[in-house]
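Only the coordinates and a few stated rules stand behind these numbers; no lab work does. Predicted model only: the values in this text are computed from it and were never measured. Cβ atoms are built from the backbone, for glycine too; each structure is taken alone.
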Structure 1
Amino acid sequence: MSLRERIEWVFRVGLLVFILAATAFLSAVTAMRFAIQGREVTMPNLVGKTSADALAILQGRGLQLKVVDRVYSDLPTNAVARQSPPEGERMKVGQNAHVVLSLGPQNVTTPSLVGESLRVARIQLLQIGLQLGEVTTYAAPATMSDTILQQTPLPGTRAASPRVDLLVAQGEAPASYIMPWLVGMSLPDADRLLSSTGFKLSKTTYIPSPQWPKGAITEQTPEPGSRITSDTSIEMVVAQ
């Protein structure tokens, strides 16, 4: 075999190997795509169906049902009012379909809760079949503490949700201070420092500590730099 013939033979063999490798790669990609698509299903239309029927339909396609909310609507009680994802979207087997179930038509008017306490509001809502929703606090004078300032939805309205959100007055937070470094100070000096800022020791514990001068503070609670108020309990460990 001449040199030219040998080069042509090597070229043909290399080309054949390349074609076989490319064919194998494309076959693997195609098989993987089919395998992935085989684990996907189409999201069915669940709106209007009962929760039991929706669950059966989803389970037939390898999907799960998750109830995320309940709202008032013209649909019967426990019928699917909304769904996510929407009908026709591709989903992987085992995923959750999120649904909102109907509570039926609302026949309850939201009461007026402004000016009431949070406890009274909770009782009133339960008595008429509504629920306490999100409670947000607002700093206000102490005389208004625990008083409802606003509500959503407004009194006398018929809302889509059974929950009523409230804005509640909260007494002003007490002034805060930074805990000083007292370790190493004598107990009388530390006591005078605290007293000058309106604080006082809540507990003093004496422990033998040869490495410290007698009467020196070896530990403190809270730690130096902590934020404290007039109600904070301050404790000291003193060398005996």
Structure 2
Amino acid sequence: MNGESVPHPYIEKWRERLERVLRISLLVFVLAAAGFLSAVTTIRIAIRGRIVTMPNLVGQSAPAAQRMLAARGLQLRVADRVYSPLPVNAVVRQSPPPGEEMKVSQDAHVVLSLGQQTVKIPALEGQSMRAARISLLQASLQLGEVTTIFLPGTQPDIVLKQDPPEGTTASSPHVDLLVSSADRQLFYVMPNVVGLEQQDANKTLAAAGLKIAKLNHIGQAGAPKGTIVGQNPPGGERIAADTTVELGISE
């Protein structure tokens, strides 16, 4: 014999098995790491894919604005309508502004044009609320926010101030009034019911002790039928307990 040791067959077999296990473990680790990195990359792409840039809608017609938003997975919501030099139903203002990043399915709120307005604001100060409403109706204007104030010695239900003032050209169809009150009144915060179904909105307003004075049926693309798409006074406004509410409902 030359003095060299001969590996025992059992030891040699155990060593081969150990090496095989280590190779398999390394392969499993590499595959798992690759799968994890792939999953992270996919999640990042998916998250990023849900972020879009708000387009510039000002000057666009409502249908064109709707198409631009739909192409980005966004929805159009009409927040208000005002008089402007732009054509009827063109976008006057928008929120969020152009270039802002938004998540897919979020709402873009726009103010649409009612076209040019040549009607002058009538004189309402000193009239009763009933007479003021008739004057607004005759001028094709709408009653805006009504704020009441208690002034001792003042006849109740009389218009004390108006905004816009008498004789000016309206930039909005709404005229806000300050009206005298017979008694001191409690004030509340107007609940936001935009986006609710009509039945839910009715319950919310009834719970706040408010009454719906008028329902305006509005054709609005993308809004489910029977959904509230506008309200006056707006949500968060300070209102008197006897304030009546005007709602816009999708038809």
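Quick one: mean count of other Cβ atoms within 10 Å over residues 88-95 came out at 12.1 when computed from one of 1, 2, so which one is it?
1
If distance in nm of label points 7 Å out along Cα→Cβ at positions 64 and 80 is calculated from each of 1, 2, which structure is the one that comes out at 2.4?
2
Out of 1, 2, which has the highest value for distance in nm of label points 7 Å out along Cα→Cβ at positions 96 and 120?
2
Distance in nm of label points 7 Å out along Cα→Cβ at positions 56 and 112 was computed and gave 5.0; which structure, 1, 2, did it come from?
For distance in nm of label points 7 Å out along Cα→Cβ at positions 56 and 112, the value 5.0 is produced by structure 1.
To which of 1, 2 does the computed value 9.6 (distance in nm of label points 7 Å out along Cα→Cβ at positions 24 and 128) belong? Could you put the intermediate results ahead of the total?
Numbers: 1: 7.5; 2: 9.6.
It traces back to 2.
Can you rank 1, 2 by mean count of other Cβ atoms within 10 Å over residues 208-215 and just name the one with the largest value?
Structure 2 comes out on top.
Output the label of whichever structure in 1, 2 has the greatest value of Kirkwood radius over Cα pairs in Å.
1
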